[in-house]
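Presented below are the structures under discussion, each in the form of structure tokens.
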Structure I
């Protein structure tokens with residue numbers, strides 16, 4: 001009986017270690033892709049690891065979804081002045097932003113040439 005219980009404890013430790021390794025890998029993938037996309041959109045370029053799932057017909061606004069985060073691309077144009085600009089915002093799960101709320105007042109816009 002003593003050896004049986006010792007064997008059960010060892011099996012449970014191995015399972016816990018495997019689960020912790022998997023969780024660490026998942027968190028690492030999320031963090032790495034989030035930081036790379038955050039740096040990319042900070043330069044006014046589209047995200048690398050997020051997929052565009054929702055496109056709006058306002059000239060180029062898009063909602064991207066990555067592994068545990070959301071990227072919003074805002075598009076604004078003043079065609080009479082010949083100015084087109086885009087801005088990006090990034091949010092982590094579960095704090096996704098609804099499109100209807102619009103961009104923040106502090107959002108930085110970049111010149112956009114399609």
Structure II
């Protein structure tokens with residue numbers, strides 16, 4: 001099973017049935033090959049839950065993603081707060097990024 005690690009549970013999103021994460025685009029081809037795959041969601045290297053990679057969308061610049069989505073992804077109250085959070089992770093507004101969407105696996 002694939003794994004994706006988070007250092008913080010921004011906006012408590014990892015507890016939701018659907019959540020996004022924004023990463024530098026260096027791994028966009030890797031993730032696009034794994035659409036539909038189950039991932040172990042890790043928080044500081046500790047297992048949190050399992051989710052399915054639903055979508056992987058490439059953006060040529062972080063600022064191409066709508067401000068409300070950047071705020072929701074980080075739990076920031078303003079776009080400037082969200083930008084500050086991304087900068088802490090080494091992502092500038094001009095960096096290429098991928099937007100990953102994870103969903104909860106449907107119980108049969």
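Comparing relative contact order in percent (Cα under 8 Å, 6 or more apart) across structures I, II, the highest figure is found for II. Tell me which of I, II gives 32 when you compute percent of Cα pairs over 21 Å apart. Answer by label: II. A value of -13000 was derived for helix-only ellipticity at 222 nm (-39500 (n - 2.57) for each DSSP H run of 4 or more, over all residues; to 500); which structure in I, II was it taken from? So the calculation was done on I.
Just so you know, all these numbers are worked out from the coordinates, no wet-lab data involved. Nothing here was measured: the structure is a model prediction, and the numbers come from that model.
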